[in-house]
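Take a look at the structures below.
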Structure I
Amino acid sequence: MALQHLTDEQIATWTRAQKDEWWFKNVFRGDMAQLTLRSGFTGFLLGGILSATGLYIGAKTGIAIGVGLTSVILAFALFRALHASGFAQDYTILENNCTQSIATAAGYVATPLFSSLAAYMLVTGIIPPWWQLMIWIFVVALIGVLLAFPLKRRFINEDQAPFPEGRACGVVLDSLYHGAGDEGIFKAKLLGVVGGFTALYQALVSDGWMKLVQFKILMLDKWAGLQEPWHLQERLDQYYYAWAGKTTALIPTIMGTDIRQLGLRFTLDAAMLGVGGLMGMAVAASCFLGGFINFVVLAPMMIQAGDIAPRLGANGVLIPLNRAEIVNQWSLWWGVTMMVVGALVGLLAKPEIFKSAFKRKAPVARGSEVDLLKDIEVPLWISYVGVPVFSVLGSYVTHVFFDVPFWLALVSLPLIFVLTIICTNSMALTSWTPTGSLSKITQFTMGAIDRSNPGSNLLPAGMTSEIASNAANLLSDIKPGYMLGGKPRHQAVGHVIGNLAGVLVCVPLFYLLFLTPDANGVRSVATLVSDQFAMPAALQWKGVADIIAKGLKGLPTSALISMGFAAVAAVAMEVIRIKTKGRFPLSAVATGLGVVLPPESVLAMFLGALVFFIMGRKHKTAGTSGHRIWVEGMEPICAGLISGAALMGIGNAIINVLI
């Protein structure tokens with residue numbers, strides 16, 4: 001069924017009341033089930049699971065992955081299968097859309113855990129109690145939800161803004177239920193098969209799963225004398241180094257430094273292959289370029305010059321050179337400069353985001369001003385009362401939990417709201433939320449007021465990111481609901497359910513995965529960043545906080561020079577991208593990201609992007625089986641790689657804690 005929409009002339013000339021009347025009479029499906037017990041429960045479960053995978057991938061790459069289309073396909077396939085088996089009625093299209101909205105909301109609340117909150121812990125060395133993180137994340141996310149609904153009437157009802165990602169979700173839903181339903185089943189099977197094989201592979205390379213199978217189930221330690229569990233090596237070069245240690249084979253070095261110290265390893269990381277496929281060739285190549293320049297060229301030079309060297313830890317033990325030391329001692333500075341400058345230039349190069357955010361269209365025709373939607377929209381008084389109340393509450397918990405002056409948290413709120421409007425407008429036009437660059441504005445502004453307390457810039461900036469992300473993503477989720485005739489109130493409630501699901505799953509998982517207690521049961525931030533979880537987003541936030549607190553004093557001259565070159569290069573790259581209208585294949589932000597990511601992850605992402613790029617070029621012709629799998633099925637394949645690896649990786653960490 002073709003989706004109905006207004007013409008450009010109607011959008012430009014009709015009043016909002018006229019547009020609301022047209023939508024109410026032609027699109028609204030008031031009698032169709034939407035937020036039901038099963039759609040809410042399914043969304044809660046899917047949201048919890050998919051938010052866990054988002055936390056896992058975010059800790060590895062610093063990238064917040066969207067789970068909207070994945071949840072749409074999974075929910076569609078689940079209830080289509082249950083319906084075919086006679087166990088349940090088929091999902092309605094609006095129930096599926098509500099499930100997608102809940103799952104998406106759950107996925108995005110994990111972001112502060114691998115960015116601003118993790119940076120706060122790294123800078124201060126303080127690990128807040130789990131319940132404080134839960135309350136803070138949920139309260140701040142709720143401000144975003146409450147702020148979204150006045151904006152919804154402007155951006156969706158009146159301006160009919162495109163919200164490209166949300167519109168794509170609506171089109172997919174419409175095609176599943178009114179067109180190519182078999183295509184949805186095919187994509188679900190593709191996701192399931194890839195996810196299953198990926199999970200099996202991940203189990204074979206995981207010490208925890210193999211320990212469970214070999215020691216607890218098969219009891220090989222009891223009757224076969226097995227001392228250590230056997231498992232495949234995820235780092236494939238480990239087989240070479242094991243052989244080289246027994247022979248006189250070459251151990252590769254660069255300017256005298258063992259490449260293993262530089263982090264140059266070859267790892268078959270299934271999740272990173274999937275992330276690379278989703279990010280595309282241009283972004284993956286930019287990350288690869290940044291990693292190559294840093295770890296193959298600059299780091300060996302700085303080690304030889306003595307600007308990167310082994311150091312004594314707080315306990316007096318010598319810390320040898322490794323990838324994390326290289327990043328923290330030297331590389332972080334030019335990598336962060338590249339990301340921040342590139343993001344700000346890219347943002348400033350889109351003046352329409354700022355202009356149209358605060359510009360109102362003057363309608364020509366006048367129609368009835370009766371509010372036909374008052375019984376299905378979220379009442380505006382809820383936002384008008386809720387936003388001030390929860391803003392004060394958010395400022396209070398920020399003060400109590402993180403020692404940020406209460407007045408300073410309050411002062412930051414007007415800036416947060418203005419930047420949220422800009423971010424929402426960006427999502428409406430491009431499906432891009434510049435939360436990273438916008439949060440740096442808050443971070444530097446608050447840091448200028450209070451340089452002594454890192455929480456004073458990190459937490460208000462974290463609030464910016466979380467509020468803007470929730471508001472913008474809720475509106476993007478409402479767009480397909482608006483296209484399909486859903487009730488806005490149901491999606492608002494669904495978004496809150498999703499926020500709760502994400503918080504309940506991700507906060508305990510954060511402590512379990514990244515803050516592992518020592519033999520005495522004491523947790524330390526020392527385990528927060530590791531070779532497995534590089535926390536690149538947190539390192540970026542920490543780098544900015546360090547600059548605010550300490551300035552550039554104490555940095556080697558070479559680091560300052562590299563920052564200058566990085567700033568110039570970032571401006572040049574973004575200007576070229578703008579002038580060529582996006583045809584220039586490199587991104588300054590992605591190049592900087594490649595500096596703080598482990599090189600083995602960067603290589604895996606590049607290989608993943610390269611495989612899909614080559615197969616996409618090879619299978620261009622629509623209608624062929626190759627095109628169906630590698631082009632149309634790219635997202636399900638990548639989702640299968642990510643979810644299979646992430647869920648088994650999370651399970652492995654849990655097993656290692658419990659056994």
Structure II
Amino acid sequence: MHYLVTGATGFIGKFLVGKLLARGGDVHVLVRSGSNTKFTNLLQRYPHHTSQLHAVNGDLSQPNLGLSSEDLQELRGKIGHFFHLAAIYDLKASEEDQIQANVQGTRHALQAAEALEVGHFHYASSIAVAGLYSGTWREDMFDEAERLVNPYLRTKHEAEKIVRQTSAVPFQIYRPGMVVGHSQTGEMDKIDGPYFFMRLIKKLRAALPPWVPMLGVEGGRLNIVPVDFVVDAMDHLAHRDGLDGRVFHLTDPKPFKVGEVMNLFARAAAAPQFTMRIDARMAAFIPKSITGPLGKLPPVTRLRKQFLKDMQIPEEALGFLTYPTKFDCRDTLRELKDSGIACPALDTYAGVLWDYWLRHLDSDLFVDHTLAGNVADKVIMITGASSGIGKATALRLAETRARIVLVARDPEKLQATREEIEALGGQAWTYSADIANLQDCDRLIQEVMTEHGQVDVLVNNAGRSIRRGIASAYDRFHDYERTMQLNYFGALRLIMGLLPHFEARHNGHVINISSIGVLTNAPRFSAYVASKAALDAFSRCAASEFSDQGIHFTTINMPLVRTPMIAPTKIYDHVPAISPEEAADMICDAIINRSKRIATRLGVFAQVLHFVMPKTTEIIMNTGFKMFPDSQAAKAGKSEEVAPPTTEQMAFAYLMKGIHW
């Protein structure tokens with residue numbers, strides 16, 4: 001037996017080819033010029049059947065599929081079964097492309113089938129031929145199609161019509177449901193149908209524990225079928241006698257609703273489930289005179305587009321949430337009754353599909369998450385770069401192709417850092433500047449822009465911290481002024497100096513090194529926390545203004561870091577703190593992912609606790625305030641020997657790891 005298959009290198013095709021090869025027949029595969037690699041992959045997929053596989057050069061867009069006269073002559077009268085699978089299954093494809101592939105391609109396939117005098121023509125249609133028909137769609141229905149609202153629905157309907165009305169050879173038509181991966185292996189090669197939900201489910205899993213109930217949507221029933229069922233049924237029905245002219249629904253007789261499908265995958269992913277679901281069809285009761293104008297409001301449009309972009313869902317797919325059609329497949333079930341072929345229920349293989357998607361199809365797998373890949377040839381400007389967190393970050397960047405701009409007051413320390421970077425193979429430039437001096441900030445921006453032409457990432461790391469209770473600072477108002485001048489006004493001056501350049505390029509990233517104290521309301525650090533909180537608030541406002549300009553703001557609520565800045569506070573020698581290298585890792589993570597905020601779990605917990613139970617948080621922080629008193633130096637301006645911390649102090653410090661005391 002000889003077979004000819006179009007679309008054999010596609011998803012359904014490569015499985016069907018395996019079934020045909022297993023029957024011992026020779027399979028001739030239509031291969032477009034330039035697609036020989038796909039045919040090679042098919043040969044590698046079936047290494048024990050290479051002698052049975054034959055490439056036939058052709059093109060869907062050409063009459064007779066572009067088959068040469070030699071191929072037509074050689075294959076005429078030999079092809080017992082011609083399977084036409086080639087089509088565009090993509091809601092985002094242009095109407096012109098879909099007409100060319102789906103409609104014209106089918107017309108040309110029929111021409112080739114007649115010219116080759118094939119025995120049977122098998123056409124892979126789709127449930128899309130029904131359009132958005134409201135009600136039960138039987139296998140003998142066609143002209144009753146309703147609301148063919150997009151090119152995919154229209155072209156699949158038109159293509160089946162061509163087969164029905166013009167085929168000069170015996171034919172059978174198969175209408176698969178939404179085809180997903182193999183029910184045993186999960187193998188799939190594209191994102192479509194229920195796979196659009198998976199990115200959302202993954203994000204929910206990362207953000208929330210699985211027991212948190214979620215609000216979701218409900219809608220119509222999605223008729224989902226695994227590829228192995230489709231090809232098994234197609235192969236079996238194609239080789240049965242007496243079925244010419246028949247249409248077969250390769251569908252699930254008991255499909256799940258949209259909300260149920262989402263929950264099946266949520267359970268498979270150990271993610272929160274959509275306990276309460278609002279039926280999307282309720283929107284139909286709201287007059288279009290209301291929903292139309294609301295949906296066109298710029299904020300609504302932007303929010304919808306941003307959500308769909310983040311979830312990688314094509315807008316065209318939203319129309320299928322309220323899918324109104326139920327497919328009757330009783331005739332197909334009767335023909336498959338004694339074959340052992342049946343569509344498995346989605347809940348029996350949803351976990352397999354999820355696992356394959358996560359390992360092979362998740363778009364995050366194809367995003368460069370390396371530091372080197374995200375900073376290559378970018379200008380990274382780091383203030384406070386001569387020591388501590390800034391130096392550690394610069395050294396992390398040294399082994400990349402980043403152009404590192406080092407900023408600090410001490411030129412000798414800057415030069416030493418630069419030499420370390422160059423010894424590691426990096427490239428760095430040094431600029432001596434006092435960020436607390438606004439004129440110096442302006443000079444710095446001008447010099448950097450003149451020499452480099454751009455800044456891609458600004459790391460506002462330079463800072464001043466003062467550990468002193470308010471009662472010890474009644475006569476030291478200048479402490480607050482100096483801290484605010486560097487931590488807020490200096491950082492702000494740099495941001496505002498670079499923002500016009502960011503705007504012009506529609507690209508830029510500001511990373512502000514804030515403090516866990518902003519989240520915990522740490523006592524004894526009112527000057528420091530207030531300055532950092534001011535910068536945090538400015539950044540949140542700025543992010544809202546520049547959200548559509550490609551400009552990103554990241555706040556890192558850094559825990560206690562063992563740097564020269566905390567060295568004068570001797571009690572910190574005995575309490576837990578992260579290393580500058582660990583802090584640098586947080587900054588590098590911000591550069592890669594452009595997160596809105598990076599914080600420790602303890603910091604986030606403290607912020608939530610303060611919001612929910614502010615008095616309880618106040619008591620906890622006051623306990624620490626009393627337990628760790630001001631040093632004599634803070635009170636009187638002179639230092640003295642510090643006694644080792646008590647067991648009680650150590651226990652409290654380790655419990656509140658990373659919080660400034």
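Where a number appears in this text, it was derived from the coordinates with a stated rule and is not lab data. Nothing here was measured: the structure is a model prediction, and the numbers come from that model. Cβ atoms are built from the backbone, for glycine too; each structure is taken alone.
List of remarks:
- For the structures shown (I, II), relative contact order in percent (Cα under 8 Å, 6 or more apart) is largest in I.
- Origin of the value 0.60, where FRET efficiency 1/(1 + (r/R0)^6) of positions 187 and 603 (r between Cβ atoms, R0 = 30 Å, to 0.05) was derived from one of I, II: I
- For -12500 (helix-only ellipticity at 222 nm (-39500 (n - 2.57) for each DSSP H run of 4 or more, over all residues; to 500), calculated) the corresponding structure among I, II: II
- Structure with the greatest value (metric Cα Rg over 2.2 N^0.38 Å, set I, II): II
- Entry that produces 25.9 once mean count of other Cβ atoms within 10 Å over residues 139-146 is calculated, selected from I, II: I
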